[in-house]
Each structure stands twice: as C-alpha cells, then as structure tokens.
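None of the figures in this text is laboratory data; all of them are computed from the coordinates on show. Being a predicted model, the structure only gives us computed values, none of them experimental. Cβ atoms are built from the backbone, for glycine too; each structure is taken alone.
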Structure P
Amino acid sequence: MRLFVALNLPPPVREGLWTAAAPLREAGFPVKWARGDGIHVTLKFLGEVEDAREPELVAALGRAAAGARALPLVLEGFGVFPDLHRPRVIWTGIAPEPALEILQHRVEQEFAPLGFPTEARAFRPHVTLGRTTRTARPRDFAGLEALLGRLEFTAPVLVGAIDLMQSALQSGGAVYHVRHSERLP
C-alpha cells in the first residue's frame, strides 16, 4: 500500500479552493492537477508499506494524536515550490499555526522508530494543487506569476481528525482512501 499521514479538509473548503484555483487549471500550464475531492494537507509521506504493518502505523498515529486538539487553520494565498523560475509544485498556503507544527513534529517522532526517517527539510504547511510534468520547461510557465498574484482565496477551517491515507494511482490521478482516522477533540 502507498500510504501517507494527512489532514483532510471539509468538502465546502475543498470545493471553494477548487473553484478559486480554476484559472490556474484553465491556463494550460503543463501541470498534473490534484483531484478536487482529494485536496488535503500532507503531514508525512510513508511510501509503499506492507499491509501487515498497518496495526503498528495505526498505533503510531494514535500516539501522535494523543492530547492534540482540533486545529484551527487558515488557508490563504497561492505559490510554488521551489521557485517561479522552475516550479515543481503549485500550492495554497496555510497561515502559521503552532499547534499544526507540534502535531507534524509528533508524527515525525512516532513514525521514525518504525523506519520512516524524519524529513530533512523544514515543514512548510501547504495544500498541493498540482505538480508540473516531467517535460515542463521554465518558458512553459510564462504568466504564472501574474496569474498567482491575481488569485484570491482565504478560508478558515477547523480540522478535527488526522488520517492514515492510502493513495491509489489511477489514470485520472491519485485516489485517496482513509485507512484510519484519529479524532482531534
């Protein structure tokens, strides 16, 4: 199974973000766009994991979520990683939230002993909207910066669960399934 740990967003927030990002999708950039129903915040990518390991992953998720509360997040703005000259990921940002940083750190701490190394780069919370294709060239993104600057989206959201997710790659894009969910009261 291809697994990751994520925060899923309520349908109205996903739909609002999908609508706000429509001009990006319509611009014809060489990007493979995320499915609207799969928009989420990834806390940790686990990769291919044997089915038999699911109980230990569920236990680690429970330990990471222990004592955590529902997260008040604010999604806002659009940008790219690593930079506008050679974008690889187009995203919506998340305003700084200490509780999110703490939860993500706890996920890293609980999964590291299970053989999932901690991420080398700093956690930059975001919602991935799309990834550029392998054949994309910098000139293919003429006008992207101006378009990003014209888009507006701000949405407060209260996230009440942290999920162990499965990613099934299909021709129309990845389809995600919740394997286990831990409530954040």
Structure Q
Amino acid sequence: MKFTETHLKGSYIIELEPVKDERGFFARTYCKHKFKQKGLALKIVQSNMSFNEKKGTLRGMHYQAPPMAEAKLVSCVQGSIYDVIIDLRRDSPTYCRWFAVELCARKKQMLFVPEGFAHGFQTLEDNTMILYQMSEFYAPEYSRGVRWNDPVFGIRWPIEAKIISEKDRNIPDFER
C-alpha cells in the first residue's frame, strides 16, 4: 500500500499495490503495521456497504460526534464516486476546508478519513458500490451531518445531484 497525505492533515489516499497473475490480482486493503507506521490508529469494528443504483446519487456529509467519533477507510468496489471530506476539527488549521478525490474500482484506491471529518460522496456511474471500514460502531444518538451544499464549505460537486435523502436535504446551515 502506498499512502499519500492530502492537504487535510491526517487524511490519506491509499493506493493498493496489486500482485497480478493469470487468475487476476491480489491486494492488501488493510495492514495494522502499515497504518501504525503512518500514525494512523484504525481499529476496525464495523464494515458497511452502500449500493447506489443511479448516477448522481449524493450521500452525506455525515460523521459521529465524540465520544463515538469514527475514522473510516472508504473504497469504491464497483463503479465510481466523487468522494468528499470536510475537516471539522475546530483546532485544525484546515478547519472547514474540504478535499475530494474520484474513487473507482478500476484505480484500486481508498480514502482514509480521520476522526473529526464529515464524509460524503456522489456517484458518477449507475450501479456503484462503496465499502466502508469503521473504527467505531454506529451510534444514532451521536450521528451528525453538515449539508452537502452549505455555503460555508462551498463544495463543487461534479454533476447535478439527482437523488438526495430528505434527511440530507434538510440539515440546517452550519455554524462556525
């Protein structure tokens, strides 16, 4: 695995290093030792999958508040997404800044999302599937979100958002 830190400290694009042969390929998607070398403590306690039938589906921007704050390891295993994170750590020099990367099954990349970040994505193809590995269990009472089109963040989405949940559409404006 090759780790490249983004401009939001603590978040990484992780490139898989597939070993190919006549059967296809094999690639490691997580190694505790490699993550520890980068100072990333990711204890995976839950894995989630999201399937999205239509291009333009937008999910996010979600996070969990302390004490249930979670880190995520996100990969696109079918199709492609525009994956977005926002730094919500008040003491961070990149507070309220965002980063985006296109993740797709063909590129074999993942995004490491640290605790204190909101995360969301928009599908760029029909029939797109995302796999999340989480450092904390889902706790609905700590579930939070910021709106995908909140002017505080100014996220530039690549295509028109066609499908958004009622819950995500109605998140109030973010207050710094």
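Side notes on the structure shown:
- Source structure (of P, Q) for relative contact order in percent (Cα under 8 Å, 6 or more apart), computed value 30: Q
- For -7500 (helix-only ellipticity at 222 nm (-39500 (n - 2.57) for each DSSP H run of 4 or more, over all residues; to 500), calculated) the corresponding structure among P, Q: P
- Cα Rg over 2.2 N^0.38 Å, for residues 40-79 alone - highest-scoring structure of P, Q: P
- Distance in nm of label points 7 Å out along Cα→Cβ at positions 32 and 48 from the coordinates reads 1.6; which among P, Q: P
- Which entry (P, Q) yields the derived value 9, 36, 36, 16, 3 for P(r) over Cα pairs in 10 Å bins from 0, in percent: P
- Which entry (P, Q) yields the derived value 28, 15, 8 for semi-axes √(5λ) of the Cα gyration tensor in Å, for residues 56-111 alone: P
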